[in-house]
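Nothing in this text is a laboratory measurement; each read-out follows from the coordinates by a stated rule. This one's a predicted model, so the numbers in the text were calculated from it and none came from an experiment. Cβ atoms are built from the backbone, for glycine too; each structure is taken alone.
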Structure P
């Protein structure tokens, strides 16, 4: 079974694939050893997307303990107009791969993580770039640190747009502010590329299913797509 791992700045996500189905999933804070997860599921192959280079060696060594050499995602054969393509984040590559495999271009992929990342694929299937801005939780955490009278709250869908106390107003502002941000940037992108589907993924994307198309497992799926493409190339 193939274990796909998405090492992000805040969370590391694991998805164990049996053919096309995820049979096991788990998230742990980045920096925590994954050894217990490896022992629990005993994968036969491992493919990794990482945006935290200092974590890579740890995963390589633990994989070796299980007799596996992990494969790391790279740009591969993605058609792109980006000049310095070797600096594209592996998670962004995985998202584009999954987008092209499971959906039709043109598309705007929005990954809600430590950063909110927009990736744009044009009508010809070219990955043309995107936008990176502070993530929803990152922005909220910074606000709580800077505003003495604001206490941290759970980020979730509010009951009302107009909050009648500070907590409700804050929750509404975070939630609907995120929607306005996504819709606003997507609208500007569409002015440049024309009509495009907007697909959300990432840690808290499930909060927005009433407003956008959501595929929570897009990154893990993209890691699997990369693994399968690479394996086919090696067999040919």
Structure Q
């Protein structure tokens, strides 16, 4: 590989990993946003639901660390670091392809899952359900009509309202939570698809850079 080509690959790989750091940070941000949103109703949220944002944060952090590893390997032109980086990136790409398929398949059943969860929480934990209403700014399962006339809790309306009545109540929690999760899922899917495309390029460049670095090292050893 000529010097100019090595220079191009080196810095494209470096700046590609800057993109990874941003993508990793974006995933961490989305995971934290979901975790904060759920934090107001931790007592009645299913354990598997809580694991979703935590998993997203872990994956995003891992991407961030691997990207930093790639930056160091590119700048130092270290064959071992670059090869290890390329292997990890290939594995991450495969994992994220699977995650993307799962996310988009899951979005198709999202409404039914949320309906079952919200309805079950409202029926089994009526007192704690106010935490969900406050966290998501929603009311009942389908709106104010979920409650008997005159029985709306304060959590069904904005704190600035003098009285909580059907006319100023929040929309139903099923629709609000479904939309929230749909937005989060779509955002995560979009980020992951973008990252996969960049990862394929990074793997190719990483291997090319590792090969060139190894070849240059052998040539220097011959002339030493």
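Structure notes:
- Of structures P, Q, the largest value of distance in nm of label points 7 Å out along Cα→Cβ at positions 17 and 105 belongs to Q.
- Origin of the derived value 54 (percent of Cα pairs over 18 Å apart, for residues 113-168 alone; candidates P, Q): P
- For 0.05 (FRET efficiency 1/(1 + (r/R0)^6) of positions 57 and 193 (r between Cβ atoms, R0 = 25 Å, to 0.05), calculated) the corresponding structure among P, Q: P
- Which of P, Q yields 18.9 [Kirkwood radius over Cα pairs in Å, calculated]: P
- Answer label among P, Q for the case where distance in nm of label points 7 Å out along Cα→Cβ at positions 97 and 137, calculated from the coordinates, equals 2.4: P
- A value of 0.05 for FRET efficiency 1/(1 + (r/R0)^6) of positions 73 and 129 (r between Cβ atoms, R0 = 30 Å, to 0.05), calculated from one of P, Q, originates in structure Q.
- Between structures P, Q, the calculation of relative contact order in percent (Cα under 8 Å, 6 or more apart) yields its largest number for Q.
- For helix-only ellipticity at 222 nm (-39500 (n - 2.57) for each DSSP H run of 4 or more, over all residues; to 500) computed as -12500, the structure of P, Q it came from: P
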